[in-house]
Each structure stands twice: as C-alpha cells, then as structure tokens.
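Coordinate-derived values only; no laboratory data. Every value quoted in this text rests on a predicted model; they were computed, and no experiment measured them. Cβ atoms are built from the backbone, for glycine too; each structure is taken alone.
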Structure I
C-alpha cells in the first residue's frame, strides 16, 4: 500500500507523485470531523485509547520490522525504534491519566489577582487550539520520532495530517494502516498524505500548526511563508544541528566514564547509520586525552561494526537511505578534511558492498575550526576536537548557536555546574551521561522540554486567561466540576 494516502477515513491510490487534490479534502475532514470527534473526549479517554493502540501495535509489529529493514534499519535499529515508540506511547498515556484531569481543558495554577483590592482576577487554562497539525517528516523520522509528535497532539485533542518523506513512506503508510485497522482512534484524528504537495499552505488558516523535521535550509524557507510571518499559522521546527558531547577532565583514559562516552558515541554513530537528528556529531575532550579518545573510539568501532544487509541479524550498521545521501555525505566529509579534519578511520564507501554504504568514520581535529561546528555530516561520522579550559569547551560547544541536544560526560559537580550554566542558553537540552552505561539516553526533540512529559501535551494546546471577579471565577469552577462529575 506504499502508493496510497489515507484521507477522510478512506484509502486513496496516489496515481502520481502529487497529492495536491487531496489537501483541501484532508484539512476539511480534520476540521469538521476530527476536531469534533476529539472534542467529545477527555484527556483520560484519549489516554486509554493510546494504551489500547500501543497494545494493538505491539502484537502486530512484524510488518513494521520488515519495512524498516527495507529502508536500511538493522534489526537492532528497528527494535530500538519500535520499542521506543511503544514505550513513549504508554509513558505519555500514563502521564495524562496521572497528571491531567478527566476533562478537555487544564487549569494553569490558581486564579491571579489583577488589582490591589483583589476584586478582579484571572484564571489561566489550557484548551485545545481548534486547529489542525500538519507534520512534514524527514526520512530520518520513523516510528519513535513520529510517535513523539503524534501522541502528544492526539492527547491534546489536535487532529493530525502526516506527510512522510518519500524514502520512508512505506513505514508511515503501514503505521497508519495499523492504526486505522484497529479502529481505536476517532475518525479524522489521523490522516496521511503520501506524495508531493506545494500548495497546502493555501488551505491552512489561523490555529493550524506545521511541524517540520528536516534541513535548516528548508526550515528557513518555510519560516518565510506569509502565514507564518503573520502569525496565523504556527511553525515548529526540528532542524539539523551539529550536536556535541563534552568529556570532563575527571574522566580520563581507562576510567568507566571515558569508556562510557566512547560506547555512547559509537552507538549514536551506528544507529540507523548515523541518520538521526539527535546523534552526536562532534566530541570535545581535554587536550591531553585527544589521542587516547580517538584511538579508543576507533578500536571500539573495529570490534563492533558489521556493515551489511540490514535484514541479516549479524549486521550492526546498514546503508544510508539512498545514493543521494551517500553523495552528500561524501561532500561533507571532504569539507571537514579541507578545514583541518584528519580521517583516522573510514572516510569512504566500503568497496566490498554495493549500495549506499558508508564506513563509520572518525575525524580528529588538532585545532577545531569553524567548520567543526558548522557541518553536520548526516551519517556514521563524528569529529573529535580538544579544549584546554572550561571556558574554551563552552565556547566551542556554543559555536553556530548551539544545538538540539548536548551530552555532558563528567562526574565533577563543579565542572558540571559551570559548564551547564554556560551551555543552557544555547542548547535546547543537556543530558548527563551515566559513567556506568554505554547506552545514550532517549533523545526526543522538544522546544526546550522533554517530550516524554506532560509539557509535551500542553505544548500543543493554547493558554487563555479568563478574567472576572473572584465570585464569577468560582462559579465557573464549580459549574465545570459539576459537568465533569455528570459525565
């Protein structure tokens, strides 16, 4: 069914690559049917639906594994992606059941007095925005990334239309097929546009939101759309960034923390062949530890990397998404070399394999140049540079306006506090590495908040202030409580 779109609760064959004619139909259905059907349910109703959906998907995941392999994901990649998506769904549903009311709106704290005599007060609350969310996905976004957007929006009562990248559309189609087949979600809550469209902006209106995942260049182009500039349509962007890791001086060569960061970097380099938006692209280590870290990372990769067919259980690193991405990655590595990077391992396509494979690559920078922070090699490539002081580590990490997520590997509390203070204004998330674990912590993209928490749900909602006398606000609160009880 890879050549199909799911619009108005029906599967429609896409005769050509374009789905322009389906856009107004999908948006109309989402507004008229999706918003209404979701509006009749509470947070708890939707949370229970999500739990049923997670259970349904967990029992029918074989097709998702099969299709993931077809787009280059190894068995390990697919397991992490599918299990991560299911865990996120269950976690968010439980958060909604525990922390949100059995209602469709959320009070934001107690009433606040607006006048000295306390006659006038304001009650803030979160409500469903009433619009439609359109998710424009890059090929790097598979199941877990999609769940991190879809589930919070659904819990917030926002109908969503997904437009997947063509390279990974078969996975998105199968996920949509399973969700539709389960009949758990209300009609209009989820639709899929599988094809090219240039005019969907013409049909968006106030209250709608576009969530884009992809390149910074495309994100800048979208930000210039008149409806975004005017503020009528909200644009949320999860664009590429040169994510960094900093190794503290206290975790020297041979220490558990030193080995943990090597394992973490290697895991992120090789998961989905490094094609994830939160992967570590550059590592900053103390000057005296540079050679030891580079050697240790190369040795770890030599011992663990098995390039090959993603369907083979022995394979640990599959191919890039396509040959266009291979050519792009080759250009990026050459650019890094031209500006001082020395290829210590890899650096090219392995000759023994056909297809868009790229050898996991480590580059060492004796002196990090601007390109060290500017170029994001979207594949199994990492650059390692050094610093001589905390201030230099902070400055290098913050180059190019920071990143989506930065990893801090240190057990020194004073070092962590100073570096966190220097990083916090430039990076959306800072994660602390556990020195006894070589697995990176789950990284979900967010606007400065973790997507596994209640804030991810509230971020899809609109906050409004209800102003009036305290007695008026108290009457509204009592009425609202009585209506909830009657349900």
Structure II
C-alpha cells in the first residue's frame, strides 16, 4: 500500500480500495451483492474469511473482479479477471495486484510490470466509456482461502474548452448571361462567412459597368453593410439594373472587412438587341372568287439567336382561308405559325392562300412577336375585282367604195362583265387608201394622222362604248382598218381588222 501510494505521490486526488476474490479450494463465484455467504458446513473446510466485496463503484470509475475458471484443487491453475470501466475522463491510471502467500503467479494478459512483489498495470488515460480488462493466471500451492488485493489510483481530468477562430468571407455573384437592350435585370450577391469566427463591420460594394444603370438611374455603385456575420451565416442582396448599352460588360462586386478587400466576384453579361424585319407580299389586284397567294418573310436583323418566333396573319372579312404552308393553323380569322429558331441574318418565309368573296379592297396585317414581347408588323393590300370580259367590234357601212366617196366605220367596245368596270385605250388605224375626216362628237376620240385615238375610256359593267369615224377613199386599192383595245387586265391588245376595197 505504501509503495503504491509513493508511486502516485504527484496525484492530487487518490482513491484506493481492496477487492477480494476467493481463489483457493473450494473456489466459488461470489454473488452480485459482493457479500460472501457463510461457508457450507463441511468436514475439514475452514470458514471463509471476512473480506470486502469484489467490486468498487465511484463517479470516476468502476472495478470488478471475478473468477473465470478454477478446479478448486491445490496445484491446479485458476484464472480470474479484473475489469475497469471509466465513467469519466481519467489520467495516470494505475492498477496494482498483490497475491497472498501460497498463491503462485503464472502469467497475465496484458503482461504487468513486477514491482516489489506486486504486479502493476499502467495506462496514461482512459476516456469516458472506455474499459480495460486484465486476466491473471495463478496456482495455489497450499490449501486454504486466498484473498487477492487490487489497488487502483487515478487522476481525474477537469477540462474547460476555449476556442479561437478566424472569420473568412466569401462572395458569390449571379445574374443573367445575356439581356435584351432596355430590359430590367437583377444580379444577386451572396456573402458567406465560411470561417470559424464572426465577422463584424462587413461592407459590400457592387460597381455597375457603363452599359448598365441602377434603379432610378442612380449612381453606378451600390453598397450594403453587414453589422455582424456569424460563422456559417450568409446574407443575400439583390442589385436591380437596366440594360442600357449594347455590348459585353463585367459587373464586379467586392467585400470589405478589416479595412481590406476580403473577396470579390464578377458577373459577365452580354447586352444584345433582338431585331427583326417583316415583309408581306401579295397581288395588288385579284379577281373575285379566285385565289391569291401571300408571302410573309421574317428576317433576323439583330445580333442574337432568336427562338420561338410567333407569326400571325389575319384573314379579314370578305376573304376565305384556303391553305397555309409549314403547318400554319387557321383559327378565328388568324393563321399562326411558330418559327423555332432564326440565326443572325437568317430569314424564313411562310405562305398563305386566300380567296376573295366580293368586290372590295382588303388590307391584311401580319405580326411577328419575339419572346421578349417585341413585335414587327407588315401588311399587303389587294383590290378584289370582278373578272372582266370585253367584246370589240369594227364595222363598215360600205364595201367596195369608189375613190372620192366616204366610208363610215363604227367602233363598239362592250364590257361583258356584270361586276366590274373596265378602263382602256382605243386606237383605230387606217391604211393610206383612206383618210380620216371626222369622228363622233363628245366621244373623246381624236384624229392623229391615220390614227383615231381614245385614251382612258371607262366602261361600266354590261355597258358599251362606241363612236363612228368618217373617212374618204383617196386612192384605189385594198384598204385596211385595224382596231386595238388595250387594258391592264389584257396581256396584249384585243385586235379587230376590217378590209375595204377602194376602186
């Protein structure tokens, strides 16, 4: 006991106890309460000696001894265990086992250090919940009761944690990679303390480039202040702006802490202008109850790829939808298409065929709409007319005719269309055997050498225009009169000829 205490003379707190296990014949396992029962009466067996219980409990640790194996006969081996459980953190753990006379030590696991006839096990420390177990093998060389003594000494540990850390600021900046000229955009700043201590007096500065301006057209520097940012915390700030100038721009933000820039982040943005042109072509004139085709062409005149362009063309009153190209859908007076993609400088055309249902003039508008909401419009105007029909007639009053006599030609132009008026020019040309002398008054016809000309005569539906030309036969021969009627609906003039024999 004195040696064990001397070996722990530096320990401020000491706890020692004696634990006993019965190891000589007869060997018995002690009950859980540790109190040895009286030995059963038997001839030649002495009573069990009084001894402390084979276990000890404290707030710091628990020690228990128990027999593992024993035959209870002199000269045969017996094994017992010593188990120590730490109930708190302890250091400089010492366990000393002392064997009584007549009980021979064979070995132990783990192997102890032999100190003045005792067996010593040492551990630098044991954390709460840790366990150590020792197994001792002995042999009784005499008969009787044997009491083994175990002494334990420990140093309790009282710890007070104290932590010192450093703040570490990170900055993340997000925003759109591209924006339409004139559109509203938003950048987001995320300030995070990824360090191990709070940061105080953190300031954030976001400098907008020349191509962007802040809300309300204020200055180009937007600032925020964070009084305290704990470890693991973050703050989020929104920076609204407007895309003002086309181009490539870098938007940079900085975080200041302890009078220095601790972090920075940059967001790049392309300010682009989506721009399209729209052209619609169709016939300026068409006949009622016939079909006419219209072509609508969209061109990407901007500096970015365009997607999902919506194209719509109206079908106005008096027109009937016939068909549309490229899967165009007709619904409630409108033909619609979706153009999936249109690269810079690329164009796409769509066509629609319509039929006129009455005589009138139509102006139909096509609209192209971008995903940004920007629109372009184009229109085409068509005059729908009734199909014209014309009958030209040229007649003479005498044939043959003697030189010096007159021959009268009658010109008659009939508009056979029941729906539309026609306008045209009339020319009656005489050969040299005849000389024009007179035309019907108020007919609008004029004599120009051998030609009789009427310009811009207008004839109502189912109406007739006519005049007479008096000519003198001036020399013998076969005379010819040639009538030509020209109008915009005729690909070439309508011609009639009449021969007259002059003798």
**Prompt:** Thinking of I, II, which structure, once mean projected area of the Cα convex hull in nm² is computed, gives back 24.9?
**Reply:** I
**Asked** A value of 15.4 was derived for mean count of other Cβ atoms within 10 Å over residues 234-241; which structure in I, II was it taken from?
**Response** II
**Request:** Given a value of 19 for relative contact order in percent (Cα under 8 Å, 6 or more apart), point me to the structure among I, II it was derived from.
**Result:** I
**Message:** Given 21.1 as the derived value for mean count of other Cβ atoms within 10 Å over residues 74-81, which of the supplied structures I, II does it correspond to?
**Reply:** I
**Request:** Could you tell me which structure in I, II was used to calculate helix-only ellipticity at 222 nm (-39500 (n - 2.57) for each DSSP H run of 4 or more, over all residues; to 500) as -500?
**Result:** II
**Item:** Comparison of I, II - label where distance in nm of label points 7 Å out along Cα→Cβ at positions 242 and 426 is highest
**Value:** II
